[in-house]
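Pasting the structures here.
Each reported figure results from applying straightforward, stated rules to the coordinates on display, with no laboratory input. Keep in mind the model is a prediction, meaning the values are calculated, not measured. Cβ atoms are built from the backbone, for glycine too; each structure is taken alone.
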Structure P
Amino acid sequence: MSAAGTYAQLAVLAHEGVSCVLVVLVDALGSTPQDAGAKMIVTAAGIHSGTVGGGRVEAKALAVAADMLAEGATETRFATWTLKGDVGMTCGGSVKFYFEPHPAGGPWPIVIFGAGHVAQALLPVLLPLPCSVLCCDSRTEWLEKLPRAANMRVVAAKDPASLIPTLPDNAFVLCMTHGHQTDRPILHRALAERNFPFVGVIGSAAKAAVLRRELVAAGLSAARAGQFHCPLGLDFGSNHPHEIALSITAQLLTERDRWRAQGKARASGATAPR
């Protein structure tokens with residue numbers, strides 16, 4: 001496929017709201033299965049079009065692209081492999097790949113369940129960042145008080161937990177509703193049905209312990225029932241909503257950077273910092 005055809009397909013996928021990764025063989029030395037300049041487009045369903053050589057080398061590149069899609073990666077990556085040592089082929093050459101993610105729906109999706117006082121303080125801090133924010137609540141009177149921005153969407157829903165299946169895989173999910181009883185169904189579906197990189201619940205350590213017991217009673221394993229952050233936010237400041245908002249934002253940025261570093265480490269075969 002020509003370069004023009006490749007980029008035309010990227011435009012179509014963007015219009016359709018489909019995330020993808022453009023993989024380009026930027027350098028090929030020695031005996032390699034494809035020449036430099038070869039391209040392929042990878043979506044969550046697999047190879048959408050093109051080829052970078054087939055066989056093991058393409059399978060390895062496909063695996064990196066699939067990891068990037070699962071992580072919701074937004075930054076480009078390079079990978080250099082020797083075909084014999086890194087890929088397990090008999091060829092004696094080496095290849096260098098460029099991976100360019102094209103995420104649908106904008107960078108770093110953050111989903112906030114609850115539009116109360118802390119959300120009102122948190123949103124003005126988050127919205128200037130390179131993220132897209134969805135805020136959902138059953139109380140329209142609170143949603144009406146929220147700030148508005150091009151990278152923000154507001155949803156009124158009687159059953160906020162019903163949104164969980166519709167969220168992107170790379171969403172950072174915050175449960176900040178008006179109480180324990182309304183947080184729990186959202187948290188349960190997030191942990192039982194999805195594998196988001198971050199799930200947090202506002203509240204105390206005592207609330208977290210109660211939630212874990214209830215999740216286990218509802219059928220989750222003890223390990224899975226503990227995979228959420230509560231209290232929400234880093235341990236600094238007071239209980240003033242604006243200070244809580246800053247501590248939550250600091251935690252989200254910390255976890256975002258750690259998650260992205262882990263994704264890069266998996267692509268390179270290294271170990272990410274903890």
Structure Q
Amino acid sequence: MKKQKKSKVTISQILDKKKNREKISMLTAYDYSISRICNETELDIVLIGDSAATVMLGYDSTRKIGMEEMMTYCKGVANGITRQLIVADMPFGSYQTGISDSVRNAFKFLRCGCDAVKLEGGWEIVDIIKNLTGLGVPVMGHIGLKPQTTPLHQGYGLQGKTAEDAVMLIREARALEEAGVFSIVLEKVTSEVSSVITQIVKVPIIGIGCGPYVDGQVLVIHDMLGLYNDMEPKFVKKYTNMADQIFDVIQEYDNEIKSGKFPQEGHTYHMTEEEYAQLKKMLKRV
């Protein structure tokens with residue numbers, strides 16, 4: 001049965017979901033094969049996250065991935081996605097260096113097939129976001145725990161634990177909204193503060209480690225599939241353990257090769273009997 005072609009998710013539809021109190025689903029992807037699978041689902045947004053630094057390249061920090069590496073992943077995802085909104089993380093150093101660099105690099109993502117870019121930061125990058133949105137670049141914000149920079153100051157701790165911190169986060173979210181973002185990722189923030197921000201801010205709030213009272217959720221696909229076990233944050237729900245499944249299959253493959261069980265006749269190609277007979281005659285003359 002031929003699958004029905006689904007229409008492309010737009011930013012207007014994402015904004016409408018908040019108005020209509022419909023939950024938004026977002027998941028990371030980094031390559032063509034996984035993106036093709038995501039494309040057949042009802043996911044709303046696919047994020048090419050700078051988490052590729054750790055789960056794809058083995059770096060110990062998201063700060064180590066650069067534009068060239070991110071562009072490669074974006075091209076693979078863009079080739080596999082026709083339905084979901086595609087958002088790309090702008091890597092550390094690609095926009096903090098000034099407005100001209102941020103514009104140049106944001107356009108690179110849009111030209112390779114992404115629909116929007118995501119920037120980590122609050123007050124310190126409001127002017128950059130204003131400039132991008134003013135030029136027509138759709139921007140998703142990201143506050144709370146900011147893996148690109150927060151660890152330099154306070155580690156990967158929970159955000160919004162005090163009333164003072166909560167007010168700061170609320171003000172940052174409002175500032176991003178005024179700068180023109182179409183949504184905000186909120187990472188590892190207390191449920192109480194996340195709920196308040198979601199009620200106050202008019203654009204969708206997509207949480208990761210923020211509890212249920214936000215407009216949507218995002219996870220790293222390697223975390224939820226059990227493919228990446230170097231870090232296991234409390235907020236991750238592991239839907240399966242593919243690492244163990246893949247290990248078992250590789251072990252079986254190795255055993256079958258060494259025992260002669262693979263390949264079998266069904267995996268083998270043959271010459272015709274006539275050509276094989278001709279080959280044997282030719283070999284005798286060699």
Structure (P, Q) behind the derived value 0.90 of FRET efficiency 1/(1 + (r/R0)^6) of positions 163 and 219 (r between Cβ atoms, R0 = 30 Å, to 0.05) = P
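Where is mean count of other Cβ atoms within 10 Å over residues 203-210 largest, in which of P, Q?
Q
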request  = Compute distance in nm of label points 7 Å out along Cα→Cβ at positions 131 and 211 for each of P, Q and report the one that scores greatest.
outcome  = Q
query = Here Rg/Rh (Cα atoms, Kirkwood Rh) was calculated and came to 1.04; which of the structures P, Q was it taken from?
reply = P
note = The highest value of volume of the Cα convex hull per residue in Å³, for residues 67-194 alone among the shown structures P, Q is in P
